[in-house]
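Next up: the structures, one after another.
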Structure I
Amino acid sequence: MPGRRHKTVIISGGTDGMGRATALERLARGDHVTVIGSSEAKGRALLSDAASPNLRFVRADLSSIAEVERIVTDVAEHHDSVDALALFANRISSKRTETADGLEYTFALYYLSRYLLGTRLRPLLNAAPDPVVVNVAGVGVTAGRIVWEDPQLTRRYGQVLAQLQAGRANDLLGVAFAARPENRARYVLYHPGFTRSGVSGHRNPLVRGAIRVLAAFLARPVAESIRPIVEWIDHPPAGALTAVDRGKPVDHSLKTLDPGDAERLLAYTEDLLGRLRADA
């Protein structure tokens, strides 16, 4: 559009599914897009398909704190401000795995990388005229909880338990971010629902086949699921925190958005990072 200011958009988990589609849509609008992903091959495929000088791909393992910090440094070297940060990165782990930092993998990738990116990129977000963070997870879902007595799931692990805990952690992340006056960016928690996105990624071929069948009949098209994200980047909501579950606003009084729990998780996260830095 003539006269439109092109934006700088950073997308984690942007080589597949909804992240990839969001990247391509924003490129089509003339934005400068940096996509972060763990697969070099998928990154090269995206660069080839987009064929745009405005696209950068940066390979990184976002379950690693050092890798997230490297990404933040890279973004700061290339941009003076960031208009939008879109957070998609997640991967199901059937067995408990520890990262190089000694953290449970799902917690590190699905929650902690999103906390770190939002926090470390704050100066660049604050430098943009109308910044927004979009966290794509499962807001509105009330199943699962933070296992306060064992957040790293050392005593009991299950992939559903880990995914639900990280999902609830992202809910609280949005609440804590929006409550901080130093954060100018509006924060959007978004649950798109079952989408035809990444349906071939599960390691178990039987599960993979079942997901494909279900997706063919029940899942929303990717283009439909990303439409709100694309529009939020152009026109961020007015409120500090917006929560949307499959097209419907989520009441902020929901128990999974409890401000007290958000502060508790923030304190745990900052203490955890402090201990890891001290041990390094």
Structure II
Amino acid sequence: MTLNFPLLLVIAVAVCGALALVDLVLFAPRRRAAISAYQGSVAEPDPEVLDKLNKEPVLVEYGKSFFPVLFIVLVLRSFLVEPFQIPSGSMKPTLEVGDFILVNKFAYGIRLPVLDTKVIPVGDPQRGDVMVFRYPSDPNINYIKRVVGVPGDKIRYTSDKRLYINDQLVAQQLLGEEPGSLGSVTLFKEKLGDVEHLIRQEMTRYRIEPGREWQVPAGHYFMMGDNRDNSNDSRYWNDPRIPKELLGMVPDRNIVGKAFAVWMSWPDPKLHNLPNFSRVGVIH
């Protein structure tokens, strides 16, 4: 069972806020009345008795203490910035396994927590953006990929690993090679929209039928990983519950936010190695 942290956070804020409100409306007036009655019945009130009469119930005390902290976390996480950790190598070389990233939650519109309903439009994803979204086949799982196709685009990926958008070849500049899991990996510089970024290709791998095309419908986006031959992305998703014309597409309602920075890297905390900050920087 997947832990729904946003829902738990909303519930925690609601419970703590309710406890604080009940104390304000019900318990606090009773405490003040008891203190006033006691002070009127004795010549010199005992400080210990006053402290006891003024003591809040344990649940109320904890609720009032946690409420402001949880409320601030809820606002920051839901509407401003949310941290994520990269679990796989699908976005290499842009993002490495263990990178801790920050995601702008308002770049594509202000959304209600848990419901994810957009209430204030701000902007739309653009080609080249690195975006976090909820996997269409299982919305409890967050994915991170690069926006390749926006509404209205025609996407084609050929047998020689060339990407076409609206029948225009996306130019690639060869940079060199590096070791890979199945031989050498070729590095290219690619430009999508106004964003220049690096991609990896393992020339020994090919997983989709040649010349396949996709038409991006309104309100949807086509996503690909920068590690082109090691990425579970829009090219490969297959779910019989999803209409054929929407297979591989990320609906707008599934958008979480725009990834904009790496703030720490910790590849394998189980080995007790220390986190490092050598990869801190803006995500392109």
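A short reminder: the numbers here are calculations on the coordinates, not readings from a lab. Treat the numbers as computed from the prediction; the structure is a model and nothing was measured. Cβ atoms are built from the backbone, for glycine too; each structure is taken alone.
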Which structure, out of I, II, was Rg and Dmax of the Cα atoms in Å, for residues 154-265 alone derived from, given a value of 15.1, 41?
-> II
If Cα extents along the principal axes in Å, for residues 18-57 alone is computed to be 37, 16, 7, which of I, II is the source?
-> II
Ranked by mean projected area of the Cα convex hull in nm², the structure on top of I, II with the greatest value is II
Identify which of structures I, II gives the largest calculated value of distance in nm of label points 7 Å out along Cα→Cβ at positions 106 and 178.
-> II
For which of I, II does helix-only ellipticity at 222 nm (-39500 (n - 2.57) for each DSSP H run of 4 or more, over all residues; to 500), calculated from the coordinates, equal -13500?
-> I
